[in-house]
1. Given that relative contact order in percent (Cα under 8 Å, 6 or more apart), derived from a single structure, equals 20, which label among 1, 2 identifies that structure?
2. Using Rg and Dmax of the Cα atoms in Å, for residues 84-179 alone as the calculated read-out, with 16.0, 48 as its value, let me know the right label among 1, 2.
3. Distance in nm of label points 7 Å out along Cα→Cβ at positions 204 and 268 computed as 3.1: which structure among 1, 2?
4. To which of 1, 2 does the computed value 4.5 (distance in nm of label points 7 Å out along Cα→Cβ at positions 44 and 316) belong?
5. Quick one: Rg/Rh (Cα atoms, Kirkwood Rh), for residues 20-195 alone came out at 0.95 when computed from one of 1, 2, so which one is it?
6. Which structure, out of 1, 2, was helix-only ellipticity at 222 nm (-39500 (n - 2.57) for each DSSP H run of 4 or more, over all residues; to 500) calculated from, if the result is -15000?
7. Match the computed value 28.1 of mean projected area of the Cα convex hull in nm² to one of the structures 1, 2, and report its label.
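Every read-out reported here was derived from the displayed coordinates using simple, explicitly stated rules and does not represent laboratory data. Everything numeric here is computed off the predicted structure, so don't read it as measured data. Cβ atoms are built from the backbone, for glycine too; each structure is taken alone.
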Structure 1
Amino acid sequence: MLPSTANFIAGLPKAELHVHHVGSARPETVAELAARHPDSPVPKDLDGLRRFFTFTDFAHFIEVYLSVVDLLRTPEDLRLLTYEVIEGLAAQQVRYAELTMTPYTSVVRGIPIEAYTEAIEDARVAAERDHGTVVRWVYDIPGESGVPPAADATIGYAVDHAPDALVAFGLGGPEIGVPRAQFAPHFARAQAAGLHSVPHAGESTGPETIWSAIRDLGAERIGHGVRAVDDPELVAYLVQHGIPLEISPTSNLATRVVERIEDHPVRALRDAGVTVTINSDDPPMFGTTLNREYALAAEVLGLDAAGLAALARTAVDVSFAPEEVKADVREQIDGYAASA
């Protein structure tokens, strides 16, 4: 990548639509939390963390991810991590983000949902004041925790304890052995409450999972969705109905969903007319940033500065941001592109 392209990306105002709260914790933040809780197996030094964040497969990633979740034991831990995640997004010129939260994993570890909500909202408001990045929340069901406890609790948090900034409802964790259809009642309740549907699907499983997310969960955007490329009928459906994919190239490489960046289906999907957005997923855990994902997109999709600006606008357009925020970020992107 040319230095001029890297510099353009670094300054480009952006929106991030698929990024996980705990998975975005800076290594420095994780090390600080590990030092606070010395009984944790999580390394307390940065070199150790880099080795710790090397995954053999998706199941191993979930195991490591949950060990970091276990470091969030108090509302103060939660607020620290949340504020510093948003601060890190702001440093990359992310003007708007939909941050995926998994409250269930913190509540079962002892943080009451009321304290959880207060901590994340306090961090959000403070970070927007200090750094200007607007954040909205997505609450997701952790698929690895099963339907009865995790799904029932999460929809309860989303409906009965909704923070002011909650805009969407999702489903994360493993796909294998976790059928999407079993979550249909939870998504129906979420949509009845005015929340958007953004489940993960078609990452480590095939197109049938994406079909189920659409038909059973009313998906408005698909988290990952890269295996849609294997089903021409599904690709045509995504194009016809304008259902965007939230694609995170490095994440797919790190969890061995895709073996080589040259094999990544994002180009085939884009060329077929599917709306794609580029995101970072769990960036420090995968050794990436949103800026690096845009650089990969520039390479794989053959994008120049105008193409990168268009990619940033697409993320804004398909976001659930308030209209005034969308207009403001679009104006920032256009102004930046015109002056670059």
Structure 2
Amino acid sequence: MVFFPAWNYLQENVLVIRGEKDEQAVLCSKDKTYDMKIADTSNMLLFIPGCKTPEQLNADQASCNIIHSQIAGFSNSYWELRRCRPKLKKLRKLLMEDPYEGPDSQNDQTLTFSKYTTEDLLSLIQASEEEIMHQLQVIDACKIGGYWRILEFDYEMKLLNHVTQLIDSESWSLSKVPLRTCLEELGCLEPTEMIEHILLSYGRKYIDDGDVYFEMHEDKICRAIAQMLLQNAVKFNLSEFQEVWQQSVPEGMTTRLDQLKGLALVDRTSRPETIFLLKVEDLPEDNQERFNSLFSIREKWTEEDITPYIQDLCAEKQTVGVLLTKYARSSVQNGVKVYNSRRPIS
């Protein structure tokens, strides 16, 4: 088996095998990831240097010539490739080893080995380059000093609070927040690149009449503020939480429980009803381990409740229903279809 160095991957049409010693190897193209499995064949495969296919031979030749070729090797097996989900959970785990706490953080001013360049991530993450770069955008990572970083959550909320307070004080529309004014007003408080990054993370950038503006994402801002409220409580009275949550978001925004899919779980069986933090990114990446973890948290799930926590496990053209059929058992409880584990959970 040949393992290509990470830099080769930057070349055109190069396939690279990725995986550390304790990981099952995967094959990556520029934009896809494949599981690798050895398959036996009853036909012997011959390796011939400079071998030509029938299509490559000149079909107009008047006579057929016998070509004598040297056989360099043979095999009775081959690699069978199957498209798989990129293994991206490790990406966030690596970046969370050293989250960015701001320019004044003493931790960030000391030397650390927990910082990663693009080349580092390409050599450590079992995913294609495009899948890795897309995931970096999804988790709102940014480059600081040449290294990919994730903002420490409290620092991220501090930056977001600066922006939302400025929007409120200037009575701007949430759909038209000017970049230039934000950098001018907040540049004395935080680095301008961090202000722009938080606007990119929580808004959509566009240009109007030559100036750059952001349309702020209401759902994402509401979700972040909910996480801030929930992270220090084991469980929160649902009605009290909803009241505090609505009071905490910027004026003009409306909070809804469906903004919290994959972030928090409502327990409607308790009295009073409660809500608690349950982030999908904290759950295992392996399918069976994910279901074991979920069924250890709650014995029976409705499809509506469990879907946000397993949707990312779906392979190409696979549905949540297929996953539930394979890993869960269904029953009807009080007229509602629920799912429980197929195997005992210790």
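1. Here the read-out was taken from 1.
2. Structure of origin is 2.
3. So the calculation was done on 2.
4. This value belongs to structure 1.
5. Computed on structure 1.
6. It must be structure 1, since only it matches.
7. This value belongs to structure 2.
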